[in-house]
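Here, each number is a calculation from the coordinates, and none is a lab measurement. Computed from a predicted structure; not experimentally measured.
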Structure I
Amino acid sequence: MLFVGWGKKGKEIAYAGIEKCPHCRNWTHFAIFETTKRVTLYFVPVASWDKKAYLVCGTCETAWELEPSAVSKTLADSAQLPPREQAEAIWRDLDVELLAAAEAHPGDTDAVYRLTMDRLYAKHPRQWADYVAGRRFAAFADTNPPG
């Protein structure tokens with residue numbers, strides 16, 4: 001008996017950071033997925049083709065195909081980001097620290113920001129804390145426009 005299969009296989013190859021999804025309009029985590037079409041013989045892959053990379057929203061799962069020329073740059077950029085679990089931890093810590101700093105310094109926005117960031121820097125690498133804080137503040141400004 002001969003077992004032959006075919007289909008498409010996809011896997012996450014990198015974390016792509018926190019952005020606003022143009023489809024669902026949420027600030028969320030994005031990932032880079034790679035798909036390939038393949039043939040298997042007795043469940044062992046024997047041929048694959050049509051490799052494509054996609055940027056995928058972590059909330060609505062909408063995917064955008066990346067141009068082949070953009071894949072290596074996108075992967076290189078993602079290597080500078082914190083891992084997803086670390087970004088999630090920083091996001092949670094940022095919310096907690098902002099509330100604590102706001103209670104300690106009501107009405108003093110500069111003091112709240114400095115205290116919050118100092119506490120984040122004590123727990124997380126500065127580059128990662130700056131990245132996540134920048135995304136968090138952009139999300140806040142997006143949902144709470146001035147005026």
Structure II
Amino acid sequence: MKADFEFSLEDFRKIPRRLAERAERGIKRLAQRILNESHKRVPKVTENLYNSGTVNVQGGGLDTEATVRYTARYAAFVERGTGLFGPYKKRIYPTEKQALFWPGAAHPVKSIAGQKPQPYLKPAFDESVPLLADYVFGER
């Protein structure tokens with residue numbers, strides 16, 4: 001009984017191209033999944049934050065880069081919190097006046113504790129990234 005296995009250098013040249021195509025497709029799918037998962041978590045008070053979510057893909061093949069971004073000016077404050085609950089862990093005081101005031105406030109106030117974080121993007125990222133290998137090499 002005889003067993004033959006034939007191959008050519010051309011067969012091996014196809015591997016980098018196929019890998020690059022799969023990597024690009026996987027990165028694009030992963031970025032869209034992160035956006036979709038973050039949409040499920042984002043607070044929807046006015047829909048502005050939700051609607052500001054975007055995916056931007058640059059490059060191609062093995063050089064593909066994707067960015068998932070929320071462009072609402074307050075997006076980072078919602079994600080990370082403010083004041084005592086934010087990255088600086090300090091109360092919020094006025095910088096130009098003697099008190100803080102905003103529409104709907106009962107009265108001007110000297111300081112506020114801030115807003116607790118409502119993470120939506122990082123949890124979506126952490127949940128989705130392990131799927132990258134499946135998106136590139138698997139059949140998902």
Checklist line | helix-only ellipticity at 222 nm (-39500 (n - 2.57) for each DSSP H run of 4 or more, over all residues; to 500) derived as -12500 - corresponding label from I, II | finding: II
Next item on the list: For structures I, II, calculate relative contact order in percent (Cα under 8 Å, 6 or more apart) and state which one comes out highest.
Entry: II
Item checked: If Cα Rg over 2.2 N^0.38 Å is computed and equals 1.65, the structure in I, II -> II
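Here Rg and Dmax of the Cα atoms in Å, for residues 43-82 alone was calculated and came to 13.1, 39; which of the structures I, II was it taken from?
II
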